[in-house]
Structure 1
Amino acid sequence: MPNQPKPIYRRVLLKLSGEALMGAQDYGLDPAVVERIAAEIKAVRDLGIQVCVVIGGGNIFRGISGAAEGMDRTSADYMGMLATVINSLAMQNALERIGAQTRVQSAIPMQSVSEPYIRRRAIRHMEKGRVVIFAAGTGNPFFTTDTAAALRASEMDCEVLLKGTKVDGVYSADPQTNPDAERYERLNYLEVLSRDLRVMDAAAISLARENDIPIIVFSIHKAGAFVDVMSGGGLFTVISAGGQR
C-alpha cells in the first residue's frame, strides 16, 4: 500500500493489563474490546513488525489481592497465572478470527491448550510472521506480569517494550483525578524509580534498564494508537537511559 506508514522497529513486545480487556465491565472480558485490540495488533504485524504479547490477569484474579484477603500468596499467584492463560487464549482466538496466525506459549506447561515456553521456538514463530502470546507470567510466584514482560522482551531481543494503559503516557499524578498532573515525554529509568511513578513495578523497570530496553507508555484505549506509536507518531512517554529533554 503506497500510504502505509513505514515501521521504525523490527520486533516489539506489547504488555497489556487484564483490566484493559474489561471495557466498561467490572469483571471478565469484553469481546468487542478484545476484538479491537486484536485488530490493532494485526495492523502492527502487517507493517512488517514482529509482535509478541504479555497479558495480565487482573480482570479475572489478582494474586496479591487474594493474598491480602488471607490466601497463601504462592497459591494466589498461581491462580493469577491461570487467569493470564484465559486472557491469552481469548486474544489468540480473536487474532486468528481475523487471519493473524498466533501461538500461545505458557510458562506453566499446559500442552492441551498451549505450547510450553521455548525461547528459540518463539523467535522462529515471530520470524514466520506469527504473533506470540506469553502466558502464565514467569511461571513463578512473587513476580508480576510486568516483570514477565521485561523478561520476555529481553529474551526475545525486542527493541522496545510497550505498556498499553488507560492514559497516553506517564504523568506526575493520576490525570483522571488531578487535572494539574504533568505529562512527561521522556524519563530515564532511575527517575521512574526515584519518583515512584508506578508505571511498572520496580523489578520490571530494573530489568529493562539492565538490558537497555526502552519502555513506551501509551493509551491502548485510543483506537489506532498502537499503529501510530509504531510508526513514530501519536502521544506517548519514552522511558530509557536518556531521560528528560
Structure 2
Amino acid sequence: MTPRRIGLIGDRNDDIVAHRAIPGALALATEATGMPVRFEWLPTEAITSPEPLSHLDGLWCVPGSPYQSMDGALLGIRHARESGTPFLGTCGGFQHAVVEYARHVLDWTDADHGETASDAARWVIAPLACALVDTTNQVRLTPGSRMAAAYGASQATEGYHCRYGLNPDFQAQLTAGPLRATAHDETGEVRAIELEGHPFFVATLFQPERAALVGQVPPLVKAFLQACAGSASA
C-alpha cells in the first residue's frame, strides 16, 4: 500500500511534548488502520506558496506557537481549506485555523492572535480565563460531528498546554456559517471546530496526540489518517 504523505506545519522542537508525541501518534494510527504514512516537517518560514504542499495527502498544523512565520502557517492552513486537503490542527493549529478563517472567509482583515498582536483591533484568539498548561479536562462532543464519530462517544478526556483560545466576543459570528463548534468544556467554552462541506477539516485546542505517550491510539489522529487515505485515492 502506498504510504500517505503528511505535512506537519510547525517549527520542530523536541523540547515540546506534543512534537515528541506526534510521530508516535502517527505510528499507532498506522498500526490501527493498516495505512502506512510518511511525514515531513514543514517549517513555517519555508511555506511561502501553496505549490510545495500540493503533493501531500494531509496537513497537520501542530502545537508550538507563536510560529516563526505566522504567514507561513496561515498559508498552509488556507491551502488545506481551499484545496480540500484533509486538515488537522491541534493547539496552535486550532488558534491559527480560527485566524485564517476570520481573515479569508469572513474578510476580517484585522483579525489576529492576542499572543502576537497585543494591539490588534480584533482578537479572535484571546487569553483564556484560566490557562490550560499541562492539565487534563473533559470535553463534550457534538452529536453527529466528526469529533463524535472519531471518538465513538459523547465526551472525551484530553490534555492541554495552552493559554489562548477562541474569543467568546466573536464566537457567534465565527460559528454562524460552515465553521462549527463541535467540542466544549464543562463551562461551555469551545474546544474544537470543524468545517462543513470539507472532506476533513478539524481543529482542537487540546492535544490529542498526547495519548500516544501512554501507548494509546489517538482517535482523532486515526480519523485524520483515514481521511488522508480517502484523499489519496480520490
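What follows draws every value from the coordinates through simple rules; no lab data is involved. No experiment lies behind these values; they were computed from the predicted model shown. Cβ atoms are built from the backbone, for glycine too; each structure is taken alone.
FRET efficiency 1/(1 + (r/R0)^6) of positions 168 and 200 (r between Cβ atoms, R0 = 30 Å, to 0.05) computed as 0.70: which structure among 1, 2? Write down the numbers at each step before the final one.
Details: 1: 0.95; 2: 0.70.
Of the structures listed, the value fits 2.
For FRET efficiency 1/(1 + (r/R0)^6) of positions 8 and 88 (r between Cβ atoms, R0 = 30 Å, to 0.05), the calculated result is 0.65, so let me know which of 1, 2 that is.
1
Among candidates 1, 2, the computation of distance in nm of label points 7 Å out along Cα→Cβ at positions 144 and 160 that gave 2.7 used structure 2.
When mean projected area of the Cα convex hull in nm², for residues 104-151 alone is calculated for each of structures 1, 2, structure 2 comes out greatest. Tell me which structure, out of 1, 2, gives 16.8 once mean count of other Cβ atoms within 10 Å over residues 40-47 is calculated. The correct label is 2. Upon calculation of distance in nm of label points 7 Å out along Cα→Cβ at positions 48 and 72 from the atomic coordinates, which of the structures 1, 2 produces 5.2? Checking each candidate, the match is 1.
To which of 1, 2 does the computed value -0.76, -1.34 (log10 I(q)/I(0) by the Debye sum over Cα atoms at q = 0.14, 0.19 Å⁻¹, for residues 32-175 alone) belong? It must be structure 2, since only it matches.
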